[in-house]
Structures are given as structure tokens and as C-alpha cells.
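Throughout, read-outs are computed from the coordinates displayed, never taken from laboratory work. Quick caveat, the model's predicted, so the values are computed rather than measured. Cβ atoms are built from the backbone, for glycine too; each structure is taken alone.
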Structure 1
Amino acid sequence: MSTRLILIRHGNTFGPGDKVVWCGARTDLPLVESGRAQAEALGRHFAEIGQSCDAVIAGPLLRTRQHARIIKDKIGYARNIRIDERLREINYGPWEALSTQEIIALGGAAELDAWDKHAKWPQSPGWYPEEAQIKQDITQFLEESVAQYEGKTLFIVSSNGLMRFFARLAENPRAASDLKVRTGHYCQMSWQDGAWHIDDWNRAPV
């Protein structure tokens, strides 16, 4: 039996009428009502299909911890959630807490488009940690998952920016324009023949 990761993006942090901005490592928002509903729907989905797990691991931000806790309760997972700093969302530098329109107005349209469509790391905003560090952290996380949880299933709750790095380290990476994961959606990867493979990407609970 191969090691399996179920990668989950946290739910909504903005409600109707809220200004939607870029939420990175410095913007620690809670889930709003619709975000909690997304987590509950995903937890029900896993419970209904009998999808259990051997560990629940979440990033340290409030939105990821809340999402993981709701899913954990829905599937009846009794142990504590493990918090891993390497699953913290990217620090978006000067783009943090700005809307997409405000970033474009500052001259970031080209880099924003390249990141959104091709996962190309922008140079001017000063995102942190650097791309190489995040790649190293996620590589280490994947190596540890195989070593510590051989043949087991892990639920990993993180954010959209980090999900792209998991995909890029797979043997069968997604097309660059298809890396984004929507809020409340999930992906599946498995360890097969000495490499990580994407089994599913950006799936909504049925």
C-alpha cells in the first residue's frame, strides 16, 4: 500500500461584501461562515466515502487550523492535529492585504498574470521565504511523509500558494495553468515506484 496525501485548501476567509485581498503569512484571518460550511462539506464527503486518515497535519495560520479541526471532527479522527510551520502560506510582501486591482495599479499586472497562469515566481514584490527555500521545505516534508508514514494516508491542510509546490514536485506535474486550488477543494498524491504522483487535483466534495 502506498503513502497517500490528501491536500486540502482551507475555506473562505471573506464573506459577502468584504474586500477580497491577498492573504499570506502575515494576514491571519479566521474562516467566515461559508468557509466553515466548506470544511463541513468536505468532512462529510470523506465520512460518507469512508476516507479515514492516519494523521492530520495543518499549517499554523488560524484558517488552516480551523479547517483541519472541522474535518477532523466530521471524520471522527481522535488524535491531535499536528501543526507544521512549513505549511504556512507565502509572505506576499508589499502585495499582502491588497486587492488584485490594487496590485495591478501598482504595476504588478505582468508578474501577477505570470504567477496566476504559469506559477512563475515574481521578482519585484519581495515574497518570503524565497522560492528555493519553499521548494526545499516541501521536498523535506514529502521525504519525511514517506519515511514516517509508509503506507498510510495523511490529510494536509494548507493554502493555495503552497499547493503549487507540491504539484511541481510530482512525477506528473499539472499543466502550469492548472495548478490553482479553489477554497474548500482538495487534491490527492501518492508515492509510487519511488516518486510522488498526482492522482487528482482541485476536486470539490460531491
Structure 2
Amino acid sequence: MTPTLIEWIGYCASAIVAISMFLTSIVRLRWVNLVGAALFAFYGMMIDSWPVALLNAVIVCTDVYYLLRIYTHVDAFEMLEVQQSNPYILRFLAYYKNDIEHHNPGFALQPSSDIYTYMVLRNMVMVGVFIARPVDKHSIDVLLDYVTPDYRDFKNGRFVYMWVANKYKQLGYTHIVATSPNPYHTQYLRNMGFEVLPSGQLSVEMTTLI
């Protein structure tokens, strides 16, 4: 291994760790930081800098520990239906307005009697909002599926869509549809089981979520 290649490993490790500091998702931060620290540990060993290697080995172990806690911890989730005029919902949407606009461009809460609004609770902490409305006798349309950055992992999504599927399947609905102009949100929905239709809209059968 040439010294130039070793230096590039160090540069890459530095860049990856730096990138992890800008991530708002705790899960993503841990994963990216783990990769950067692992590269730094390897880099430290290659240049015989054992303090660098040992420090980053500890960081790797720490990231692994917290990731295991995140993926194995059993959270208590709950969906609480509220009125659209609920002051806390309105304050929540106003507080996270910029982040909501980033992930759901053009979203605006339009008061209507056929819109269902839910607070997503995780261990009794409000972590998100789910808003939907019936499209026809068979489908409901997701207007907003938003989770705050600190709780942005797939646990919330899996619970929300399983809960929605169970509730609305009993009412005769068969599909959940959504429109997502944000590539990251589109990938999130695909991970939840949605398929992209020729129209560009995403759809999933409720039976596949239960």
C-alpha cells in the first residue's frame, strides 16, 4: 500500500465524519459516523498512530452500541386523532414549516370535513403528524406523513402504515396512495412497500402492510 493511498484513506475518513455532523437523522448520523471512524481506525493502524486507531475503534464500538439499542428497543407507538384546528397541531406545523416544505413541497393544511388528522406519539412524545383523506371508495390519499428529524427512522413509518391499513381496511378501503415530489421521501415510501405507478403517484395495497 503506497503512502498516497494511505493519505487518501485519511482524507475520505475525514470527509465522511464531517458529513455525519450535518445529518439530522440520528440513525443516519450513527451509520455514517461508524463508517468514517472505522476508516480512521484503519488509517491509524496503517501509519502506526495507535492513539488515532484506538480512539476511533472506541467510536466504532459506541456507534454500534447505540445502533443496536435503536434497532432492538421496543417503543410504544400511538396514533391520536385530533381536529385540524387543534392548537398544538397548528403550532407543530408552524414550527416545522421549513422542514415540512423541504420534504413535502407545496403542502398546506386545507380545512375540510373529510380530512383525517393524527398525532403520531412515540413513548408519549409527539414525533410526527399524519394527514390523509379518502380519494374514492377504495383509496385514501396521504397528504402529509411527517416525522421530526430526531425520530426519523423506519420504526415510525412501519407503525403508522400498519395502523392505517388495519383501521381503513375495516372501513372498506383497499389502497393507500401518495404523491411525493421529494426523491428522499419517495424512497422512504418505497421502503414502506409503495410502488410507483405510471402516473408517477405511489400506491400500496393495505393487505401487504398488515
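Summary table below
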| item | result |
| --- | --- |
| Per Rg/Rh (Cα atoms, Kirkwood Rh), for residues 86-173 alone, the highest-valued of structures 1, 2 | 1 |
| For mean count of other Cβ atoms within 10 Å over residues 166-173 computed as 13.6, the structure of 1, 2 it came from | 2 |
| Distance in nm of label points 7 Å out along Cα→Cβ at positions 150 and 182 derived as 3.9 - corresponding label from 1, 2 | 1 |
| Answer label among 1, 2 for the case where volume of the Cα convex hull per residue in Å³, calculated from the coordinates, equals 110 | 1 |
| Comparison of 1, 2 by FRET efficiency 1/(1 + (r/R0)^6) of positions 78 and 126 (r between Cβ atoms, R0 = 30 Å, to 0.05) - largest value held by | 2 |
| helix-only ellipticity at 222 nm (-39500 (n - 2.57) for each DSSP H run of 4 or more, over all residues; to 500) derived as -10500 - corresponding label from 1, 2 | 1 |
| Read-out relative contact order in percent (Cα under 8 Å, 6 or more apart), computed value 15, structure in 1, 2 | 2 |
| Comparison of 1, 2 by mean count of other Cβ atoms within 10 Å over residues 30-37 - largest value held by | 2 |
| With FRET efficiency 1/(1 + (r/R0)^6) of positions 38 and 158 (r between Cβ atoms, R0 = 30 Å, to 0.05) derived as 0.60, matching label from 1, 2 | 2 |
| Among 1, 2, which structure scores highest (criterion: distance in nm of label points 7 Å out along Cα→Cβ at positions 6 and 118) | 2 |
| Structure from which 0.05 was derived, FRET efficiency 1/(1 + (r/R0)^6) of positions 62 and 134 (r between Cβ atoms, R0 = 30 Å, to 0.05), options 1, 2 | 2 |
